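Next up: the structures, one after another.
No value in this document is a laboratory result; all are computed from the given coordinates. This one's a predicted model, so the numbers in the text were calculated from it and none came from an experiment.
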Structure P
């Protein structure tokens, strides 16, 4: 009986709890690479953002998932991130081995939970991007406010997520997907900044 989780905990709250550690690791990695210190550093961060969103394009366009979340396809930010790269005359990065492939519906929702949740944090990031003369119409489109607003879009997504009837196995799959999403972005971030010979401006 001691293993039982208290029933009031919503699925989204549990996902926040179990992803706390990988989320912290990612936050530290982002800060360590100082993406908003120079445009050069920002373009590396943008490359990681693009790769992550591009890997999730198939989920955002999945017919089964769109039945659950009708505006899912419009929520994808891969094209905005690609336009940002073009704005900054930065080549579109080559895909990195290890991308998510053919996940279960529950696992896919774990990945989308992380991707959608990052839009809340993007509200703070775009303020930092302004100091680099970037905006939601140039270079930082993928950090811009989604149609309908950040908070409302997140609440609608979470309501759907929390209301889905899942088996115990599906609960494990969504947990696995959310943790894997944070770990994957961390990998993409390390890859984007690896071998940087660019001097850090004073």
Structure Q
């Protein structure tokens, strides 16, 4: 089931252990549960430390990711096309609010150009992404432990991020399991702009 060129790792919170386990088993992923409330930043870093030891591309998923049908093969196709790029397989509505207008504009432009992806200057979601193998050590070296996990990954990577116009995962959009770093309530709808079918 799992492509030999791609491995998967699910980062999960202990409050969502069963949900995380089901997701990991469905795609043949390693499961990393945060049993001590260390936080998403800590667990994403742990996932990338594991990824750095693999000889193939690794995709990191959060426990509330909802993969589309054919997810594993579709991910492998995208990563074979963009093997040197940071790819996010989720492009979400609602959060972060400051990027939503840019996303809408870029999706319209992509439709006109018949492009199947957009780029943003930053990783704005940690729901499902893959750092190029050759850049993982750089990301770990430049890691900021005080940032949200998605920003820590993307800012340490330091380059544009590819987002398929049609996401390969949706977001379960339940209550967050850890307090937001900006102390702002998450009231917006947090689902994929568009979902691959």
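Out of P, Q, choose the structure whose coordinates give Kirkwood radius over Cα pairs in Å equal to 16.7 when calculated. Don't skip to the answer; put the middle values down first.
Values: P: 17.7; Q: 16.7.
Matching structure: Q.
If relative contact order in percent (Cα under 8 Å, 6 or more apart) computes to 27, which of P, Q did it come from?
The read-out was computed on structure Q.
Which structure, out of P, Q, was helix-only ellipticity at 222 nm (-39500 (n - 2.57) for each DSSP H run of 4 or more, over all residues; to 500) derived from, given a value of -20000?
The correct label is P.
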